[in-house]
Structures are given as C-alpha cells and as structure tokens.
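Presented below are the structures under discussion, each in the form of structure tokens.
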Structure I
Amino acid sequence: MIEVVWHHLADDDKRLFLDRFYSRFMSHWVPIPLVNARPILGHLRAQRLTVEKDLDDVSRDGDGFRLGFADGRAMHFDFVVDATGTPRHLAECDSPLVSALLRAGIVSANEFGGVRVDFESLRVLDEDGAANPHVFALGNLTSGTHLFTSTLEQNVEKADRIAAQIVSELHRRSARDHSRHVDASPHST
C-alpha cells in the first residue's frame, strides 16, 4: 500500500516526507537484522568502524585511501565500503543508457527520484509527459513514482506486468500482420 499512498500524496507532502521523514521511515521499513547489527554496533563502540557523511573526494594513499569531506576534514582508511546504495536522482546516476535516453527526451526526470513513469503501466514518460509504448522502467529508476522500489517481490510483480504488456502487444502485432497477409493473398475471399 505504500506506493498507492505515495501516489496520492500532494507534491508538497512528498517533498516534506522526503526531507524530514524518509530516512527514519526506511530504517523501520528495512531494518538491519540483529545478527548483523550487534557486531556492527560492537565495532562502532570500539571505534574500529566509523560512519561518515558528506564525502567529497577519495584518493589512493599508499596501501589505503584518503577520504576528503565537505567540511575540510581528511581521514585515512585501510579499507572503504560504499554502502550508499543507488542514487535516487538522475543527476547522480552514472548510466550511459539513462543519460542517452534523457538527452534524447525519451525519458524525463522525476522530481522525487528516477525517471517519470506511468504509475500503472510502468511506461516511461517523455519530456512532454507522454507515455512511450516501447520503453518501460522498474526498480530504483521508478522511486519517484513508487517511493520504495527495492524488494524482490515488488520488482518481480512489476516485471510480470511489463512482460504481460509486451506479450499482449506482440500478439496484437502478430494478429494484425496475419490479417494483412490474408487480405493480400490472391485466394482470399
């Protein structure tokens, strides 16, 4: 139901939610399992693990890494783990395909994340808001439309919907082509 509620929220309410409540919501929606949380908490308390934000620069430093932060701090680490996930906004997305589709106007950015898609069909919306009958999106690329897009079950259900639409279109084309072939046949009546 989350995506249905999200779909019906006013844009100002979506902005407020993303700005003030999204992080807390996600920590409750997809909590870390206790079997993982306890050792991580132990490492954090023992200061063998740190969590940092506002990373600005990463460079090699001998056998390790130098991380520079927006506030001017620099830290040195032997190992670095990027646990930031997939970017929400297209400006941060490093995909040649998405970039090319965006430049061509085939897809358009959703203010709330990813590309604009029709809520039901998952067809991408171009820069004019028209649904493209041949281009679909699912997963994190639809986060602005569906909010939470990371569960396997959700993505399988959406992939099934997309596949059904494609198969239906192929059947229509096949029937149309068959009808043309029969009409063009010299033996047709």
Structure II
Amino acid sequence: MKKFLWIVLMLSLCAGSALAQDAGKGDPTVVIKTNKGEIEAVLFKDKAPVTVDNFLKYVDAGFYSGTIFHRVIHGFMIQGGGFDRYFNQKPTRPPIKNEATNGMKNERGTLAMARTSVVDSATSQFFINLDDNNDLNHSARDYGYAVFGKVTKGMDVVDAIASVQTGRQGPFSSDCPLKAVIVESIRVK
C-alpha cells in the first residue's frame, strides 16, 4: 500500500511539473491598470519575439507606472507608454527591429508598437487599435506597425479611454486627453 501511494505521489508531482512547464511556454498575459480600470492583454511572443521581449523588459522595470495615454484619436487608437503626467518624456532603451512582417493585423483590440517615420524606431510607446486599421499593416505602401498582443478583457475600459474629451495639452496637439488617463502599473499575470 505504501509503495502504491508513493507511486501515485510521484506521478502527481511529475504531472504537476509538466503542467507548470507547459504553462511557462504559453504567451504571457499582462494587466494594464489605469485610473479608468484594468485591461488584460495576451502578448504574442511566437509572432513578435523581439517586441514582446522589449515590452516585458519595460514592464519588469516598472517603466510604465505613472505614464499616461497621451494620444487618443476617436475611432482610431489610444497611445501611451512614453510620457509622465507632467508631459515629461521618459528615457528609453534603444529602438528595436520592426516586426510588422509577422502576419498580425492591426485589428480592433490589438496592441502595436508606436514609431516615428523611421521603420526601426519603436522603443516604449504602444497603442491599442480601436478599429480595424488596415492602413497600419505591412504593405507595399508602408512597412507598417508591429502588432504584438491583443486585449482579452477590458475593451470597455479601452472604449472609456477612447471617449475622453481631448484637446491641446502640453506639447501635444488636439488629441491629448484633457484629464490625465494614467497607467498606474503594468504587470505580468
């Protein structure tokens, strides 16, 4: 009887260990806590490994805590991850390779990296698409913007952020929320 119990215990431990290893291979989920509510998103590390690694390094460093969504364009996207509530730009890591050729589309609810007109210029800023933004996908016209995740919970929060009143604030054009939309934290779930 003792031998049987020992075998069952060992099999349970091995199965638990295998499940834990499999869970570690899945795409990570992050929780973006804002002053408007929480957003959960899965990150596609198999499709955008450089981008996800870069994003998670910022998450692990606590970089996003206290940043704002500084650009809100109704029906298009909400952008954040680079400025604090006083419109000071945060120092970033070096730019990363643009993975817009990964086959992922800028569809409603997807997360993508913001960049300048330089293809490989993305650092910390990201945006969440409010609509299917086909013009942002990789094509012959433009290299595109790398999608690296998708909202799985909290699109109501994204939509609440998208509906805030915008105007000219600090150095920003008319697309800046008049009342700060603060990223309180981003953590891996």
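Quick check for you: by relative contact order in percent (Cα under 8 Å, 6 or more apart), which of I, II is greatest?
Values: I: 14; II: 30.
When relative contact order in percent (Cα under 8 Å, 6 or more apart) is calculated for I, II, structure II comes out on top.
Here helix-only ellipticity at 222 nm (-39500 (n - 2.57) for each DSSP H run of 4 or more, over all residues; to 500) has been calculated and equals -7500, so which of I, II was it run on?
II
So if we calculate distance in nm of label points 7 Å out along Cα→Cβ at positions 103 and 119 for every structure here (I, II), which label has the highest result? Numbers along the way, then the final one.
Numbers: I: 3.4; II: 2.0.
Across I, II, distance in nm of label points 7 Å out along Cα→Cβ at positions 103 and 119 peaks for I.
Using the calculated result 3.1 for distance in nm of label points 7 Å out along Cα→Cβ at positions 143 and 167, pick out the matching structure from I, II.
On the way: I: 3.1; II: 3.8.
The structure behind it is I.
Out of I, II, which structure matches 19.5, 76 when Rg and Dmax of the Cα atoms in Å is calculated?
Structure II accounts for this read-out.
For the read-out FRET efficiency 1/(1 + (r/R0)^6) of positions 71 and 175 (r between Cβ atoms, R0 = 30 Å, to 0.05), a value of 1.00 was computed from one structure; give its label from I, II.
On the way: I: 0.00; II: 1.00.
Source structure: II.
Read-outs: derived from the displayed coordinates by stated rules, not from any lab. Every value quoted in this text rests on a predicted model; they were computed, and no experiment measured them. Cβ atoms are built from the backbone, for glycine too; each structure is taken alone.
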